Every structure is written in structure tokens, then in C-alpha cells.
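Asks: Take a look at these structures.
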Structure P
Amino acid sequence: MPSPLEGIRVLDFTHHGVGPWAACLLAEMGADVIKIEPPEGESMHRGPPPFKNGITTTFIAMNLNKRNITLDPRDERDRHVIYRLLETTDVIMDNRRPGYMDRRGLGYEEVSRRNPRIVYCSSTGYGNRGPIKDMGSADTWGQAISGFTSVNGPVGGVPEGLKSGGIAHLDLATSVYIVSGILTALYYREITGKGQMVGTSQMQACMALSGHRAQEYWVSGEDPVPMGSGVGNIVPSRAYRGSDGRYVSLTAEDEPTWNRLCQALGVSHLANDERFESNEKRVAHRQELDGIIEGIIKERPAAQWVEILEKHKVPCGLFFTMNQVRLHPQVKELHMVERIETPWGEMRVGGVPWRFSKTPAFITTTHLPGSDSEEVLASVGFTREQVPTTLSSKPWEANLRASGAKSGQAPNRG
């Protein structure tokens, strides 16, 4: 059964997190993603931790389903091999600073001259133009410069330096913008036959995700402040602590839901209290209302409140740890945690985030760096004797030998 992107070939020059995860998503949708590794190996091989038998688990998780070859764009012979690959390539991806690919003869102008149908996606920290375009970036910096950190933290706390979520979600959200841009450009090419340049950045992604907190500023002219687990424009909408110490999050953004919440909490009379009769008034009396709800929620365990709130059709949910969520029956039903075999041993990774009824997406494994070089180059007409010497230069093999990983281990499609 074909996959959604079967027949689409992608050359993945990306490194670290943003680009590799975007390419991984395309690979899970069935694209033939060929990761181009430098001879010394990608930086993510070496850190940050955790590690799995000599390589980082992040590298493994970010490079599922891809074929992996070793080529050095700085080397003229290797660069001509890449030019041959471009003849049968649909998408090229990079996430380096502006000018990196141009200096290696692989910028958009050169690539599109050789293949006018190519979709060329460049993702940077701050965009391809502007006064700070050449600065390096990472998830934390992108959140800081985009205003995210200014609204993070406890109520009344100091927001500076607090990263949202404790997870590099800006990196991963940028990956989704990369994928959506590439798919849109492929659709345009299907109609017109023409490729194009697609550009995005961490800063653009983060500002696009600012949502209602940015709107608070545009409307009032005042910088929004940290709200803890709450939000600025809806009350109640935050986490409350139950008698067992666990938290339950609930939201009542309209009057029907507010009325049902009052019934669930056993305070039906508050539905007619003029202080709380509209969301606007509830926002104005936030502290009073939060104090009342806090006092009620702390009388029962959080899970019991979820049962009560669900019966009254009030949006709610428990807070889970990583260990708790992996055991949730809903996670198991959706196969959102997959167990795979890799050359470095067994791993658990996140499952495919979509379901296609006629063209299934799937997860295989991560390939050893350089392990597909001969196969890929043979597909574009190179003989074994013509394979560049770069392909035999694999410093990372020492780590693999030390860890006991087997070079060339076959992928598992389970």
C-alpha cells in the first residue's frame, strides 16, 4: 500500500533538531529522505545526552526512516556527486545560517538552475534577511527574542529566562512549519510544474504562535504578564490542586460552560452572581473567583474532580508525568509510543502523529551514518569504483565498535 509521499525524494542537509525532525516527518509520510552526513558525523552524534551505546538518543529519534550517506559538500568531487543526486531530487532542506549552502555551491540559485522543479527549503534562526539574520539560534534564544519568555512563569514572578514548557517545543513547532511549507510548494509544483524557495525561521514560527497573548498587547498597548498555568483572557482557565496533590486543569470560556461548572462544583448560586455573570467580569474578578475554586477543588482528589467535571461536560484534564502518560490507554490505542530496533539497540520513540485511511504513514528505524552510501549512489549511476573516497572515511565507527553496534544492521519496519 503506497504512503502519502511515496515517490518524493528529499536531500536532507540539516543538522541538530529543527531540520532533522522536519525531514523525519516527511520520511514517516513515505518520502525517500536521504540524510547527507559530513565525514566527521553530524554534531548531534556527540551530544547533548542521553546516549544510547555511543550516540545520542535525540539523533536516533530525529532521523527515523531516512537513508544515510556520507558526503562532504566542501570537497569538489563530493559536490559533483550531490549535483548528480539533484537530478532526481524533489526537495532539498537545510537549516544552517544564511550563506552556508551558497559557499558550498548548493545555494538556491545554483540548485534551481540545475533542477527548476526543486523545492528548496531553508530554515534559519531569524530569517534570510534583516539585521540579525546571521546570528546563531537555539530554541531558548528564539523563545526569548520572540517574547515567549516574557509571559512564562508564576503569577507575579520574574519572567526573564524562563523557557516555555521545559521542552524545545519551538524547535519542533518550527519543524511543522517547515513541513507545511514544503507540502504547499509541492502542491504548487503539481499545478504549475515549477519549484520554488521556501523560507522560515524559529523567530517567525514563535511569533506566529504567540496567539492571544500577543493580542492582549495589540489591544491594550500593555505588555502581558506571566499567568502561571492560567491565561489572560479567560477565567476560570488554569490548574487547581486537588486534595491528593495532583492538579486538574479546567476551562469555562462561555456562559453555558460556566453554568455547568457551577453545578459541578456545587455552587450553582455563583452562576447568577453579578461579579461572575460574564467572562469579562470574571476576568476583572480573577483573584476572588480563583480563591473560591481553589478552596473547593482542594477538598477532593484531582481524578475524582475529572470524573465530576466530565459528567457536566466541562473541559478538564489531569496533569501527567512522562511515566504516567506512556501507560495511558489512549496513548496505547493510538500507538503514540513505538518500540523499535536500531543499530544501537532497542528504543522507544514517539509514534506517527497522523492516520491516513488509504496511504498509511509508518516508522522503521534510524540507519547507521553512511550505511546507505553505495546503494544511493548506485541508484544514480555510480559504480563502486567511482564512489568518492569520502565514503570510506567514517570516524564515528570507532564509537560504534566500542558500543558493540553492528554496521549495516537491517531496518525493522515493525
Structure Q
Amino acid sequence: MKMSMITKRMLMSTDDQKRNYYCSQKFWWLSVDVDRSQTLSCCAASPENIDVKWLVDNPGQLFNSPKLQQERSDMLQNIPVSSCAQTCWNAEDLGLPSRRTLMKSNHLAHQNLNSDVETLHILLGNDCNMSCVYCCKQYSSSWARDIMNHGPYQVNTSDDRYLINAMDKILIKLSQKEIANSQRRNFILEEIYKLDKKNLKEVTITGGEPFLNLSLQSLVDSLDPAVHTFVWSGLGVDPSRFRQECKKIKRSNLEIVVSVENIEHFYEFNRNGNTWKRFCQNIDILDELEIKYSFNSTVSNLTLFGLPEFFRWAGNRKISWGICNDPKFLSPHVIDEGTKKYIIDHLSIFPEKLQKLLIESFDTVATPDSISDLKSFLGEFAKRQSKFLDIFPKHFLDWIKD
């Protein structure tokens, strides 16, 4: 079942063996969190606070801040930048796949320090009635309320995802209408509109849950209909509201990307706040309205359970996927041997590339701290969300009790 380290190294690309520190995403991908006044050059990188004073003097340059240009310069000189450490450099140090290696963005492509955005990612707000197991306060108001009400999780992380800071307290108290009327938020939206879009290929809208956000329709209407638009959703919305909102934003170049990895009871555990029945009802609505959609699966240790069954259920529908390496204790390799064997026995159901990455991941030894953090997190998550762990197989339950 295990792969030797020699074989593992042979499977790595030449660039990975040389360990370059370049990632093209910093040159073409921009994410804007309009509520928190932050930008990211990758969904896995640490955020940068927007300098409004600098933007007033440099309008339309949201994608070319001094910090981001310096990071691009460092990468071209093969200097690792700190904002990419957790999910790329640290993961690669452990022999794990990182976002840049999965996307092949480690190959030298873009080199212009003053770049134009090609993929624009807009985080519309964190309003969400779901607290998915690998999510966090930045993308879910349910997660933020949980931490506010019950305190932080006692685990090691690369950021403050399980802590409540001053900004979190402000956002929790404000209504959507109050946030929408914020002068700073509207200034940032204006800067998004001012971006040079001559090379823009696609726009991705996320949350939170975009279908709960009052600004979704107006944002979609403001976009060039020729540009491909993706709206990410967990489908944790009342079906009647979901139907109405879908009708408002339906257009030829729009696709709904549905976040899902499991079915039935494993779905309801990992996608806390939604039910499998409601999920299926909303899928039926997408089919009925003939709105294009695909699935995106985050492969973590806890979503491995039932993952083969989900791939079978999905049939011929398009599935994209990513590996969860942050926080470390949710990485696929932090799991018992029985679960590894279960996945290996069902590898044929997965795409070839995912098969390879799972085998590589399982060859990585989990640290005692990661195992301890997983056990602590899982017990606390189940307690707070009133979930029962008896849905998991006995070999896994015995492992977390050791």
C-alpha cells in the first residue's frame, strides 16, 4: 500500500526537485474580500490589508500594491515569500502536494511586476448558515458565531481562524445592509470596477454563501456578460429562495460551482448546517432551470469517509478537487491505517491524478502534534455541533481514542 520515498521522488517534476519558489498565480490571480478590506494573490495565501490611502493616489492599481510587486520580484529571484509558506512551502517540505504544484503554477510564465488580472475572485461576504468541517470564520458567519459563543479551538494553526479578533466582532454585529452602506466597502468595489480588465478571463464569486447575500444579483449584473462567471455555493439555502435567486442571475456564461465531497450522513457531518435532502432538492432546481453547474471537492482526512460513494453518486458530472493542507491536522495523511486501506481499495473510482496524490499523501508520516490536534478538534467540533461520531468506522474511532 505504501510508496517508497525513492519512488515518490521519481514522481516529482524536475522543477520540484530543484525546489524553485516561483508561482505564476501572484501575477494573474486576484481575490478581494470586500468586507474585510483585504486582497489575496491565491486563495491559500495569507491576506494583505488594502491600503486605501495608497489607492487614492494610485486608482485602479488594486492588483499592483507595493507589497505584491515586491513578492513577484522575490519569486523571480527564487526567494520564498512568507505569504505562501503554510500551504505551499511547508506542505512541500513534507513531500505533500501544494496548490502551486497541483496547478502547475510553479512553471515560469508571467514575469511582469506590474500585472493585469486574468482571474478575479470576489469574496462577497461571509454570511453562511453552514459551518463546514474544514472552513473557518473568514468564509462562514456560522463559524464566527460558534467561536464567539463557545471560545477558540485548542489546536495549532497558521492563522487566527479559530480566534475572534476586533474585526470579527464588528462584522458579527453589523447587518448586511449596514455593511453594504460602508464607505470603505463601496470604495473597494469601485476599485474593483476600475481594474484594467483587458486580459480578464473569468470572475469567481464566493462567500460565505453568495445566495444569501443581498448584493449577488447587482454584482452579476455589473459584470461583462462575455466573461465567464462562476458562483460558488454549498447549496445550503432554502429551496424556494434558491430558485428565485437562480432565476435572477441566470445567464449563458454563468456556472454554479457546488462545494461537496460526500453523501447522506457523511455529507451532513462535514457540511454541518445543511441536510442531504435540501442539497438534492437544490440540485434538482439547477437541473430544472438548466443552469450549468459542476462540483468541487476538498479532500481532507475527514472528507475521505464516503468520498468514493460521492464520486459514484456524481456519475458523469464534472468534479474538480483540491487537497486540504491547512490546517495541517486536516491533511489526508493524518488518518488511521484502516482508512488508508479503505481508500486504496477504492482508488479506481477517482481520477488518475487524484489516485497518485492520495498514494503520495499516505506515504507521509503524520506528526504527533497533527494527530493530537485532529483528535482535539474532532471531539470539540462534534460536541459543539451536536454531531455523533458513531457514523465513522470502528477502526477510526479506536484510533482517535488511543
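Taken together, the values in this text are just the output of simple stated rules run on the coordinates, not laboratory data. Keep in mind that what you see is a predicted model, and the values were worked out from it rather than measured. Cβ atoms are built from the backbone, for glycine too; each structure is taken alone.
Asks: Give the label, chosen from P, Q, of the structure having the highest value of Rg/Rh (Cα atoms, Kirkwood Rh), for residues 71-230 alone.
Replies: For this comparison of Rg/Rh (Cα atoms, Kirkwood Rh), for residues 71-230 alone, the top structure is P.
Asks: Right, next: Which structure, out of P, Q, was percent of Cα pairs over 20 Å apart, for residues 191-310 alone derived from, given a value of 45?
Replies: Derived from Q, not from the others.
Asks: Where does the value 58, 53, 42 come from, among P, Q, when Cα extents along the principal axes in Å is the thing being computed?
Replies: For Cα extents along the principal axes in Å, the value 58, 53, 42 is produced by structure Q.
Asks: Comparing distance in nm of label points 7 Å out along Cα→Cβ at positions 119 and 183 across P, Q, which is largest? Each step should come with its number before you reach the end.
Replies: Details: P: 1.0; Q: 3.6.
When distance in nm of label points 7 Å out along Cα→Cβ at positions 119 and 183 is computed for each of P, Q, structure Q gives the biggest number.
Asks: Hey, another quick one. Out of P, Q, choose the structure whose coordinates give distance in nm of label points 7 Å out along Cα→Cβ at positions 335 and 383 equal to 4.4 when calculated.
Replies: Answer for the origin of the read-out: P.
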